[in-house]
Structure I
Amino acid sequence: MHDAPVWSKPAAAVIPKHDENWEVGKYGPIWPRTPACYGFTIIAKVKEGRAETIRGYGANLAKALETEPYLLAPLKLHYLRWVLFDDDTRFMYQGIFDTDFDKYTEDAIELFKKSGVDTVFENLEGFPLDWKTNPDAFVKFVREHQAPSFIEYGEYPFVTADEIKSALAVKAAFSQMIEHMQ
């Protein structure tokens, strides 16, 4: 009898507090891959009067994705969530993705440089305006504003976005084949 595939059973992982035993990458500690893959949450103060700019940036991003649905594909995102709270004085960015932090950071900087788009983070207090040419400053900001998870859950653990899309394509093809057989 074979063991069930890891993705077939929901799983959770407790993430220990960062200490000196963690693997260190190019930009500092590498948070472990969890059943939800990789990700981070940033909470930062919004520059005075910039909340509507942030909302507009969200609307512009949604519109850009209508035109170019794969704009963010290099980031290997599963989910992205932006939240303004505390009377629009604070912003939360939460992303879940398939690559580790170092790769995500490099891919994000390259994506924004190539597309000519600026990041919503420019509307946050303390964000370095030279982020496109100074990844270390970008990383420093993210690390200083990161709110690390202490537990993460995955209904289909350790599955990448590409694997999910591939499985859905197989399902669609199989459904179409069955439909033609009837």
Structure II
Amino acid sequence: MKIIIQEFINKFYQIIIIILLAIVLIGAIFGGVQTWRASAWKTDYQLLDAKYKTEVAEAKAATEKAKAEAREQEKVWTEQLLEAEKYYSESLKNIINDSNSAKSAVDSMSKQIDTATSRMFTATKETIIEYANTNSDILKECIGRYQWVAEQADKHAIDAKRLSDAWPENKSSK
């Protein structure tokens, strides 16, 4: 019986050793799988991190490009505005000069009319008729020019309104 017990104990130790080896083997396999999974996660993390950094860099580059384009557009608009202001200033000077010339001409004509009117009392009938006919012609010419100026002013007002209505509004200022 001692041999049977001895064989039973040897078999028991062999089974325990086999079970322990199996547990160690299963543990090693499990550890290897977990190491492989952790390595895969690390690789995935590194790829995602690199992708994120690339996207951030691309976004920054796109932002800088947009800023540069906006500065260029602003520069173009500023130059256009300066040109428009120069043109406006020169046009305004020309209008003022033309207005002063017209005032001078009107003053001169007024003096001539006053002189002619003062001479009417001593003028002959034919001279008075000729004077009246000339005044009538001048008045007709003035009326025609007045109508033309009014038409041009109306056309200008319509053009200005059309340009104002067609100009894109800045939505951010509302």
Structure III
Amino acid sequence: MKSVCVLLEELVEDTEFLYPYMRFKEEGFEVISVAPESKDYRGKKGMIFRPDATFRDVNGRLFDCLFVPGGYAPDKLRRYPEVLSMVRKHLQNEKLVACVCHGPWVLISAKVVKGKKVTGFHAIKDDLENAGAVYTGNPVEEDGNLITATDPLSMLQMMKLVLVRLTQIESRSTP
């Protein structure tokens, strides 16, 4: 069974957390939302989310996909060494890392965007370029096992790509 970790923090963009979380569940994947603490987190639009696990609970675990939603949550997530280590470890182990909207801020702080083709919300273009990324501005961008998207409207295209990539991983490992 494929496993997906969806990160969570205060002021996450509600749809960018909820849509992938539910879509991965719909596909039958093991989906775990992970946050710093086991408490309620409020989304930008007011929804309340409680994580399935904490950073401590999943310490060292590799998922088939690590998903970073946007909103203002990435500005908080990038302050946790556990999150930055998790991002680097997943990319180094050729696991998928997907970020939408302001999610690539986490990639910048993890120092993994230099020379990578990425996209994200237009307001973080300068941040990405200053970190050495090749900002494309496309709705969705793929560079190796890194998939990025600009905003909630691009998530339909993004999720199709992520699901195709997860299926490819499965077919490569099946004898």
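Ranked by Rg/Rh (Cα atoms, Kirkwood Rh), for residues 69-132 alone, structures I, II, III are led by II, which has the greatest value.
Suppose you compute distance in nm of label points 7 Å out along Cα→Cβ at positions 125 and 149 for every structure in I, II, III: which one lands on 3.8?
Details: I: 2.8; II: 3.8; III: 2.1.
Going through each structure in turn, the value belongs to II.
A value of 2, 5, 4, 7, 7, 6, 5, 5, 4, 4, 4, 4, 4, 3, 3, 3, 3, 3, 3, 3, 2, 2, 2, 2, 2, 2, 1, 1, 1, 1, 1, 1, 0, 0, 0, 0 was derived for P(r) over Cα pairs in 5 Å bins from 0, in percent; which structure in I, II, III was it taken from? Working through the options, I get structure II. When distance in nm of label points 7 Å out along Cα→Cβ at positions 21 and 93 is calculated for each of the structures I, II, III, the largest result comes from II.
No lab work stands behind these numbers, since they all come straight from the coordinates. These numbers come from a predicted model, not from an experiment. Cβ atoms are built from the backbone, for glycine too; each structure is taken alone.
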